[in-house]
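Colleague: Below you'll find a set of structures to go through.
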Structure 1
Amino acid sequence: MVSEENKARFRRIVDDVFSQGKVDLIGELIDPNWIDHDPVPGHESEGTKRVVTKFRDAFPDLTLNIDLLMADRDLVCGRLTTTGTHKGEFMGIPPTNKRFTMTEVHIVRFADGKAVEHWGNSDQLGKMRQLGVIPEVG
């Protein structure tokens, strides 16, 4: 079934590429002309390699856990919990050595066995507050 195959591909992107940093798999899993609607930069597969590398350099213990995974034909939606410790420069911010935990939701459209389109939403504000970069309100 196509939905199950696409869920397995989604898992590989999350587990192998992002959590383990295996950027060499990006060409196998993500179309080179994919459209990334996520506000985080990196719209083509080479940009995705840069994004993964930068995140893993800043958060060497970066781990993404899939909490919920649903699929309908060519679309896969996953709710993730992401954790990491800020050990390297991130967006010009020197290491704080603080840990963060945030939730994310990603929707990926697959065609011909590869991710071709992505929408994402993550709690970046919460992450920056946990890192001490943005103060808590009140």
Structure 2
Amino acid sequence: MWFIFALLSAIFAALTSILAKVGVEGVNSNLATAIRTVVVIVMAWGMVFLTNAQNGISEISKKSWLFLILSGFATGASWLCYYKALQLGDASKVVPVDKLSVVITSVLAFVFLHEQFTTKSLIGCIFIGIGTLVMVL
């Protein structure tokens, strides 16, 4: 089931890029990011209430709060940079560079989460890097 959700995430991310590129035209990129964020907040809280998950808030540990907040800051910084890049560059070049996050995530997961970094992972990361270079040059 995780694969289906991951595939749907990729499809929606692709749509996000195309829709954002059109939407950011003539709009300050920070303002565009703020508008997108409001929509995401409404959708996320809507799902929380739809699935009756709001009761779990009191059960969240301090550690989880800290890392969720830090993740939120990282997401915000990513979105602000992404929208500025989309405003300045072609979506077909911005998106592949953004997807280098796959390689960076793999390295960070190995270093900080002690996840396995196999030969297959290394080859995949190299191909992603090469593919990104081919697409943007």
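Colleague: Assuming 3.8 is distance in nm of label points 7 Å out along Cα→Cβ at positions 25 and 113 as calculated from a single structure, say which of 1, 2 it is.
Modeller: Working: 1: 1.6; 2: 3.8.
Source structure for this number: 2.
Colleague: Work out distance in nm of label points 7 Å out along Cα→Cβ at positions 89 and 105 for each of structures 1, 2, then name the structure with the largest result. Each step should come with its number before you reach the end.
Modeller: Numbers: 1: 3.5; 2: 1.9.
Checked 1, 2; max of distance in nm of label points 7 Å out along Cα→Cβ at positions 89 and 105 sits with 1.
Colleague: Moving on. For mean count of other Cβ atoms within 10 Å over residues 49-56, find whichever of 1, 2 sits highest and give me its label.
Modeller: Details: 1: 17.0; 2: 8.9.
If we compare mean count of other Cβ atoms within 10 Å over residues 49-56 over 1, 2, the biggest value is for 1.
Colleague: Using the calculated result -7500 for helix-only ellipticity at 222 nm (-39500 (n - 2.57) for each DSSP H run of 4 or more, over all residues; to 500), pick out the matching structure from 1, 2. Display every interim value, and only then the final one.
Modeller: Working: 1: -7500; 2: -27000.
So the calculation was done on 1.
Colleague: For Kirkwood radius over Cα pairs in Å, which of the structures 1, 2 scores highest?
Modeller: Going through 1, 2 one by one, Kirkwood radius over Cα pairs in Å peaks for structure 2.
Colleague: Given structures 1, 2, which gives the highest value for relative contact order in percent (Cα under 8 Å, 6 or more apart)? Kindly include the intermediate steps, with their values, before the conclusion.
Modeller: Numbers: 1: 23; 2: 29.
By relative contact order in percent (Cα under 8 Å, 6 or more apart), the leading structure of 1, 2 is 2.
Just so you know, all these numbers are worked out from the coordinates, no wet-lab data involved. Just so it is clear, the structure is predicted and the values come from calculations on it, not from any experiment. Cβ atoms are built from the backbone, for glycine too; each structure is taken alone.
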